[in-house]
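Throughout, read-outs are computed from the coordinates displayed, never taken from laboratory work. Bear in mind the structure is a predicted one, so any value in this text is a computation, not a measurement. Cβ atoms are built from the backbone, for glycine too; each structure is taken alone.
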Structure 1
Amino acid sequence: MLSLLTLTNATPPQALKLMKGNPKNVVKMNLIPIAFKTYSFQYEHSIMRNLSLCLQVGYNSELRLGTYINRILDTVSNARLNAARAKFALTELTTTGNTYITPELRIYISRKGAPNGFYLAPYYRFTTSKLHATFTYKDSNNVDIPVLFTGNLNSVRPGVMVGYQKSFLKRLVVDFWLGGVQFGSSKASFDATSDFTKVDKQGVVQFIDDNFKYGNATVTFDSDTHAKLEYNGKTNGFRVGLCLGFRF
């Protein structure tokens, strides 16, 4: 607090006048995720001439990803992936209650100062969702056995983004998230139900050990119809956006 007061007191009088004359708050909505039925809002508050704090909240009630994931996997070909897909074929993947919260610090590099011009924004994203997935396991007799997974997936990912924000008519704001990258960790816990009497349990355990190379996964069979899968691993992502907002 003392450092902020010192910097504020050291700010030239013209800069202080500019800060006082401009609205310091902006509320925005990201338009791009609407195509995926995701609703994302951000609040920004200028705390100094070239600094602002932001808080983004996003929510989606349901995302069906199975078809898209299979299309992406169809374009990739390597021995490990082909072996995995031959043993476990994904038929459906749906996430519900998808929520993410992203606090962010923006450093504006333009002469106009916050909240206008190009900026660099370190941020920290918290994500949580419930996952429902259906796989078909191919047994030794080449028979497909459906396996249903349900559970929770949580992740934390620090990252950094570059963007450009422009005010129009003093009150309207357009914010371009030109690109951001994020790397972090994820944790998941799943319940699996199936007829495990027809499944090579030791083979499944070995399969999990061989194919989860970006984290630690353990599977435990509680009974002939229920199993537990725990996962801790790395995760990454990207961030883009086109936001329309109001300044006040």
Structure 2
Amino acid sequence: MAFVAKEMKRLMGKAIHNQQMIRDGDHLLVAVSGGKDSLSLLWLLRERIKRIPIEYRITAAHVDPGFGADSAGQMTSFFSTHGFDYKVLRSDIGPKAHGPDNRENPCFLCSHMRRKLLFQLAGEIGCNRIAFGHHKDDVIETFFLNVFYGASISTMLPVQELFKGKLTLIRPLYLIEQDLIQRYVRSMGWNKIELGCPTAGFSKREEIKNMLKSFYRSNRKIKGNIFHALQNVNPEYLL
């Protein structure tokens, strides 16, 4: 598994360097849902500090959506056991997003409200950057979600400035495929933190994921072609 860890570090380092994601003196708020992606990001960002000539601070942040699984308690235990600076927020955004008035897209509203809490927290503790654990597959899936359900051609950006540059979102894992992250997590022996979400596994994103898997099985070059196409857009040939 040494190769897996080395490749994770290499690809994350390449993403950070190429996109100039982190600068000397930055204070990063690392959004940790408890899933494999965000746990990997948190761990690798701290490990990276030992190997580079610049210094930055990281504060882990978890928002418990309030489904009753006590993810706040689980994440508090993980953060404290491994010596991370952290903030844990308890909320009721999950049940609100899954209320009777929002049955069509509860995941979007839940994500929106969770992100709003993270923005507020970043301002309160002086973080100028928020790091998310979105990976290459997330970038591709978001593109198709936006086309099919948002009627727009767009996806996640590796670096995105908000509020006139006061806050920057970064995605250091955007070059890494989900399969590699899964192998890395297995090698680390981490258990997934359960959120208790009633629609987990039944979202529109899951439908897109399953559709893409069928294409990937037919031709292993398709995923790479889609990812490169997102960086090779010709506006002259769009309506």
Structure 3
Amino acid sequence: MPWLEADLQDRATVIFSTRLGGVSPGSFESLNLGILTDDRPENVLENRMRLASAAGFREDLASMGRQVHGAGIAWAGKDVPGAYASPGPDPPPEADGQISNEKQRPLLVLVADCLPVAMLGDEGLGMLHCGWRGLAAGIINGAAAKIGARSAAIGPGIGPCCFEVGPEVEAAFADLGPGLMNGRNLDLPEAASRLLRRVGVKRIERSGICTYCDERFFSHRRGGGITGRQAGIAWLN
């Protein structure tokens, strides 16, 4: 079961899962972690347990929010409970970003073209689900202010080669300066990097992987909206 690891100064562990190593079939093959997809729930739960066991994090403590492409930030374990191992009948509270200062508290977001962004600061750790709407709405600013972010890792997401957008999306990032657009394509990882630098994050690691191009990852656009979800997961050591 492969995954990517990012380096946040040994204070935190950050991993970005792929779609490989699970039990889901068809469009969700194989390590689909998204319980709200059309995959069978028992497959998703088995995949979640396999990833937790392989990567070595506490599945019963892993906190997840209900992602709505917004800028909401929640304290994991307080505002957002652990919903990874036992999702239950009701979805968790809305939160596209989670923060924590508890050691060994895994923070988890699900993605399939949006960027998973981990942030580390003097006051704690954050894991963010960053689509263009969340970035434009200020999710990075909100998380950075709460934890005093100093370093960040941007995981796999749709790249500038494939992210064609309309004029309203281009306008949302116009204040970040030139070079973000190539024709109608937006460089979403670069937009995230510029927003991180704007709030004082000087150390930024980027995967450089486009989820649309690289079939090791789920892609909402490539799959026509029928696809699984990989994860960005981080916890303080």
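Figures for the structure shown
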quantity	calculated
Parent structure of the calculated result 0.9, given that distance in nm of label points 7 Å out along Cα→Cβ at positions 114 and 138 is the read-out and 1, 2, 3 the choices	2
Computed 16.2 for mean projected area of the Cα convex hull in nm² - originating structure among 1, 2, 3	1
Ranking 1, 2, 3 by Cα Rg over 2.2 N^0.38 Å, for residues 82-145 alone, the structure that comes out highest	1
